[in-house]
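Below are structures written as structure tokens.
Any read-out appearing in this document is the output of simple, stated calculations on the displayed coordinates, not a laboratory observation. No experiment lies behind these values; they were computed from the predicted model shown. Cβ atoms are built from the backbone, for glycine too; each structure is taken alone.
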Structure P
Amino acid sequence: MIDNVIAIDGPAASGKSTIAQKVSETLSIPYISTGNMYRALTWYALQKGLDLNNPDEKAMKDLLATAELTYAKAGDKFEIRLNKQEMGPLIRAPEVTSHVSNLAAMPCVREWMLDKQRSLAKLGLIVMEGRDIGTVIFPGSKNKFFLTASPMVRAKRRLAQSGETTDGSTIESVAREIEERDRIDTTRKTAPLRKADDALLIDSSDMTIEEVVNKIISCVK
């Protein structure tokens, strides 16, 4: 069993990033977002002109050969960098959000990411959030959590995140986008989104951030 990884999984806009960051701050441990790793690579692919609506495996493998993805300590946080460039708000652009699922569904991408994600355990006690932490990356973790919320609640959260939606987006349109993202994530052949059998399910629809954080911390072994 792995006891130095707090694994937090869940669908898009379920609150897992906010919760994981708060857990990280409360316990003073590194926070790692695997979603941000895929977002950084998506940004890079778009910059290089790859068609992520119809992704080509050979073109993607060629791109991966030129990509160096790292987490570097910046103050009291760990920042993601691609080819030594700090990503920051670049990975939150609407075009990245709309294409990341297609890129993340590619087997060659997930295989490329896996070793990088597992190597982050060397940082010591960490909180890692994504979609397959407890099922694929660290299935042996003793501390697994799966966050969810209703589509409408998740749509409100996504709208509240500056820069992640296009102008004119409504709760209804964002909810439809989230449902489509769920469909892609749960039906992909490689590492589909699902709750690990031994993960604690937390529906945060009617919970505050503090309540969810306290729930997770109280359950950490």
Structure Q
Amino acid sequence: KNIMCLGKNYLAHAREVYAAQGKELQIPAHTAVFTKAPTTANGPHAPIPFDAAISTQLDWEVELAVVIGIGGKNIAREAALRHVFGYMVLNDVSARDIQYRHQQFFLGKSLDGSCPMGPWIVTSDELPDPHNLRLRCWVNGVLKQDSNTAQLMLDVAGAIAVLSHGRTLEPGDIIATGTPEGVGFARKPPEFLAAGDVVECEVESIGRLRNAVVAVGA
């Protein structure tokens, strides 16, 4: 129903983002939160649409996704993990040109099909601790991201507490916990996805997504 995302939630990723923008690293007191439209939802092996008339700066972001099973409001951190149904791999495909043109994340994060996830849901009883999982991303077989959820600045329980503060989380809501360092736009020179590329995203103990980038439009 809702896809809620945490921004710059790995210190090394925050550092690379600010460096790419020529700014000094600043760690805000509160984690950035944004959403992706429901129409971004895509399958674990489905094509990622690429329309050069819309964006030429598609970027990859491997993330651990949390699926809410029990809804609630003002959930205490200590009780937060009881509300988790399970976990998935998620690729927060981002159109950087749109994202930075509008100075707000929603449009650049919400192109149709820009949120592959899966390949299934590993239930919380099968994965009781999500805070020590290796996550990696490859583009055309080349490793681009390699980190661990132990590096999350706001962990899963903290994210649930923050996102339920004054608002109701509902069963089926998805929380994308943020991506580590290694995204394309922060590289020198910057790298972006193009038609024909294949992106693979993996989280330890969960599985792997494999999505081809496919040209659409005129």
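Consider the structures P, Q: one of them gives -13500 for helix-only ellipticity at 222 nm (-39500 (n - 2.57) for each DSSP H run of 4 or more, over all residues; to 500) as calculated from the coordinates. Say which. This figure was derived from P. Once volume of the Cα convex hull per residue in Å³, for residues 59-138 alone is computed for every structure in P, Q, the highest value turns out to be that of Q.
When mean count of other Cβ atoms within 10 Å over residues 35-42 is calculated for each of P, Q, the greatest value falls to P. For the read-out distance in nm of label points 7 Å out along Cα→Cβ at positions 83 and 171, a value of 1.5 was computed from one structure; give its label from P, Q. Corresponding structure: Q.
Work out the source of 12.2 here, i.e. which of P, Q gives that when mean count of other Cβ atoms within 10 Å over residues 27-34 is computed. Only structure Q yields this read-out.
Hey, Cα extents along the principal axes in Å derived from one of P, Q reads 47, 38, 28; which structure? Show your work: numbers first, answer last.
Details: P: 46, 41, 35; Q: 47, 38, 28.
Here the read-out was taken from Q.
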